[in-house]
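Just below sit the structures, each encoded as structure tokens.
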Structure 1
Amino acid sequence: MGASKDRLLRTGMLGKELVARGHEVVWFSGTFDHVRKMSLSDTECELEVSPGFKISLLYGPAYKRNISLARIRHHQEMAKSFIRKIQTLPKPDAVLCSMPTIEFSIAATDYGKKHGIPVVLDLRDRWPDIYLELFPKVARPLLRPLLTPMYRSLRKACRAAYALSGITPEFVQWGLDLAERKEGPDDRHFWHGYHRAEPSAESLVTARAFWKAHDVLPEDFTIAFLGAMSLELDTVVYAARELAERTAGGRRVRLVLCGNGDRLDFYRALVKELKLTNVLFPGWVGKPESWDLLRLASAGLAPYPARSDFVISIPSKIVEYFSAGLPILSSLPGKLEKLLEEEGCGLTYQNRNSTDFVDKVLALYSKPSRRQAMAKRALALFNRNFDSAKIIPEMADYMEGVAHRKPGKEKSQKEFL
């Protein structure tokens, strides 16, 4: 449902691959940049990426907070825009729809059912479960009835979908449970992939100058984070002082936490209040800066809360860290914790436990050979499982198969994403 300014993500890469195979693709996305909370256009518009590859940008009103009524209204308006727009276009052979959003999932599966077009739901987040998890466990049974319309819509979409895909096997099973059916031959997962394309040499020189100006140096023990400023970053900020004290006289430990989000101003104020000199919030950074940072870093940080959708996920930023050969420092139990343990490429600290975070950092800091071994295993894991150069062609094969197996219709050269 969105595109990065600097690189294509899962849907964009798939669209590009399908076009290269001779198909026509229309990619529905939005005029609002979800990551940076800014509008790209005030009206709907259509862009031609290349011959046969169009992006249809649907308008949705702006919102400031990821979990808010304003965001729900945004999704509703975008779904209405999709319904209007799709009626004006030739019927596709197959549809791949990301979930979230629930509103888009209902619109896509209703359209597919009406016209006999196979729709694959690609499950990426556990909505609306995340809304309940904002509240204490004791309150959730009382609040859940308020979300009944959303759960009903999601179940309807999962049942109406031709097939379910997801970013992990657990996501696919979650959708099957909602649909109340067993796994079928076209239900399958595709890992989050990352396209490891090195920026230009010129841009990397500029990026290295950027980090030098921010006092991020190759000789530091840098812990890097790329993502939204809405995760459990307060835990690592509070740990920064102890890390500085326990490594005094040795290699400097720095926390470089990049991104925008709801709590960026709060975290910056907290660093100032605590008078910390080893924590940096540079804000949002571009592809060359993020690429260079991960190659300056000694570890990648994954400060995720133990939310139900995160617990069964391998977040995309983890894959980006793997691609740079970085061991992971994660607070996420479940799927990622098991992967890090089995593959020996990272450590998991307890949620909201600054002391445990310090211990895990020092376990890497004090044993360079252990860190280096983890780094090698992280890169090997990426090459084996998470390289988009392997994943995207597999997804393209899959979508071609879905379109080809559609009953009563010959395969043509059109696919909608």
Structure 2
Amino acid sequence: MARLSVDIGGELLARACELAAFSEDGAALTRVFLSPEHRRANARVAEWMEAAGMSARIDAIGNVVGRYEGDRPGLPALVLGSHLDTVRDAGMFDGMLGVITAIACVDALARAARRLPFAIEVIGFADEEGVRFGTAMIGSSAVAGSFDRAWLARRDGQGVTMEEALAAYGLDPGAILQAARRRQDIHAYVELHIEQGPVLERQGLPVGIVTSINGVTRLEITVTGRAGHAGTVPMDARQDALAAAAEGVLAVETRCRAEPGIVGTVGMLRASPGAINVIPGAAQFTIDLRSGEDARRRAAVDDVLAAIAAIAARRGVGFRSQVVHELAAAPCAPGLMRQIERAVVAAGIVPFRLSSGAGHDGMTIAAIAPIGMIFVRCAGGISHHPDEAITAADAMAGARVLLGFIENFTPEAAR
């Protein structure tokens, strides 16, 4: 039996802190896709993978991939991992905890000279958050074979296209299909992740078994009015794009508050030309709408767009919408949930099941393999924020559960 070090919780927290130093902002953690900080994080994770007995490589989209062979070379793999990119002004555990914990579990197997009847792969996905180019799950989409080549033309805030950023990183945009994996090469995908919510803390439990991941639709809304002088255009003659957009923002909130199980967020709002004495002639805002039930999510999207269209018509402004990211709800495989639950019980923890309101790379990997998730309690349910925190004891509990699951994983019972 493989054993984790007695201070594995502290070691995991130290590694998370080390990764947090790879940030474009010295005062806050920000690490985006294909940035110099992303390169440095990939390099450090690859070093840890190799020290744990894995081969390591960077694939065609910028994911870092480690492989620990089974009891003979070339076997299908149990895939573990999470993402290494962050939101802006982030916490240090979202994504990273799943990668470093998986590496620690492989290291325990290697130190015990234990090979299993399947390979293990650990992936640090390149872009789950979608901060740089506005579309999420880029790294896992490439692995799942669902990368949309239209994304290559998307531009970041400095006008750099994704295609240009890949080339600058040293990757070939034409080779992205090489990152795709075949169904027969993957037994299952299991991700350990902080909960990003308060449920486990309220239950007094260090870990939980995820049942499903909510579906998500992300839209970009553009409202076009007419710019004018702030002092000379009468109020009843204005086509104020920002005022119309503001009413649209409230329409999102109103619709989503009206139905439990639906959440909607406007996270970005911009006005043009952006001068204090000019009526905004254009405004853009984003919508992120989620639900565990796809039909309800789609109905809410339709309702929100209809409400914004009515606002635009009433105010005499133009309106257009674009879906920039959409993923269906992803149920976790019952067989994996049962196997994770056995590992939870074996670790002396009361099993508890809960859904994920946040999106994860498993949503895209579900197209090619059964998925499972282990949640680890986080302080106050806070995430996507510098105050994001876990305890060493909870990190250790998560690692024990993940290692127990790996050692007893039964591929034929994964679904």
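What follows is calculated from the coordinates using simple rules that are stated; it is not laboratory data. Fair warning: this is a prediction, and the values are worked out from it, not measured in the lab. Cβ atoms are built from the backbone, for glycine too; each structure is taken alone.
Quick notes
- Once mean count of other Cβ atoms within 10 Å over residues 25-32 is computed for every structure in 1, 2, the highest value turns out to be that of 1.
- Here the criterion is volume of the Cα convex hull per residue in Å³, for residues 145-232 alone, and among 1, 2 the highest value is seen for 2.
- For 0.25 (FRET efficiency 1/(1 + (r/R0)^6) of positions 161 and 217 (r between Cβ atoms, R0 = 41 Å, to 0.05), calculated) the corresponding structure among 1, 2: 1
- Each of 1, 2 could give relative contact order in percent (Cα under 8 Å, 6 or more apart), but the derived value 17 comes from 1.
- Among 1, 2, structure where helix-only ellipticity at 222 nm (-39500 (n - 2.57) for each DSSP H run of 4 or more, over all residues; to 500) as derived comes to -10500: 2
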